[in-house]
Structure P
Amino acid sequence: MPIYVYEVILEDGSAGETLEVLQQMSDPPLTHHPETGLPLRKLITSAAIAGRWSDLKAQSNLSDKNLDAKGFTKYVKMGDGKYEKRAGKGPDVISAD
C-alpha cells in the first residue's frame, strides 16, 4: 500500500503540519485530520521506488556489508587527518601523521 502525504490547512489558509497516511490506492483521499478534525489537502510527492537506478538501491549497494562482501574497503573520515575502517580488509585507522 502506498503512503500518502497530507497537509493540515490552518484557519488563515496557511499550511500546518504534514502527516503520512498508509492507504490503499482505491481509498478516497482524506479531507479531515483523523485525530483533530482539521481540514487536509493531499500533497503531490515523488514516489520512492527501489529500482535498479534509484537512491534506495544505491544505498543498498554502498552499504558496509555489501562493500565488504564485494572485496572493497571503506574508510570514514574521523577528523584531524584520520580515517577509520568501516568495511573490508586493511588497517583499522589511516592517519596522515
Structure Q
Amino acid sequence: MKGKVVQFRRGRHTIQERHFLIEIESVNKRADAQKLVGKEVKWKSPAGKIIKGKISSAHGNKGIVRAIFEKGLPGQAITTDVEIEDLKNSPIKKEKQKA
C-alpha cells in the first residue's frame, strides 16, 4: 500500500521530529484509518537507506494517520512516498512463527 508524507506532527510552538502525518491513497475516513494502526511504514531515501516506522493512530476525520519512525526523517521527506506493510505478512515474522 502506498502513502505520502504530508507533514511533521506539530503544535503551535513545537515539532515532533519522529512523528509524521501520512496520507494514504485509498483511505478517506477515520474508521478506515483506524484499521491500519500497527502496520509498518518504510521510507526510502534517495541514497537507498530505509527508515522504518509504525502507524500509531488516526489523525482527524479524513483518513490521515500518524506514524512514529525509529529516527527522524529529513525535511526533504515531506511530499515523498512511503510503503505501508502489514507486520503479519512480513518475512521476518513468518520465520519467527516457524521457529
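Results, tabulated for the structure shown:
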{"item": "At a computed 3.5 (distance in nm of label points 7 Å out along Cα→Cβ at positions 28 and 76), which of P, Q", "result": "Q"}
{"item": "Structure with the greatest value (metric mean projected area of the Cα convex hull in nm², set P, Q)", "result": "P"}
{"item": "Value 1.00, calculated as FRET efficiency 1/(1 + (r/R0)^6) of positions 52 and 84 (r between Cβ atoms, R0 = 35 Å, to 0.05), assigned to which of P, Q", "result": "Q"}
{"item": "If distance in nm of label points 7 Å out along Cα→Cβ at positions 4 and 36 is computed and equals 1.3, the structure in P, Q", "result": "Q"}
{"item": "Relative contact order in percent (Cα under 8 Å, 6 or more apart) - highest-scoring structure of P, Q", "result": "Q"}
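Bear in mind these aren't lab numbers, they're just calculated from the coordinates by the rules spelled out. This one's a predicted model, so the numbers in the text were calculated from it and none came from an experiment. Cβ atoms are built from the backbone, for glycine too; each structure is taken alone.
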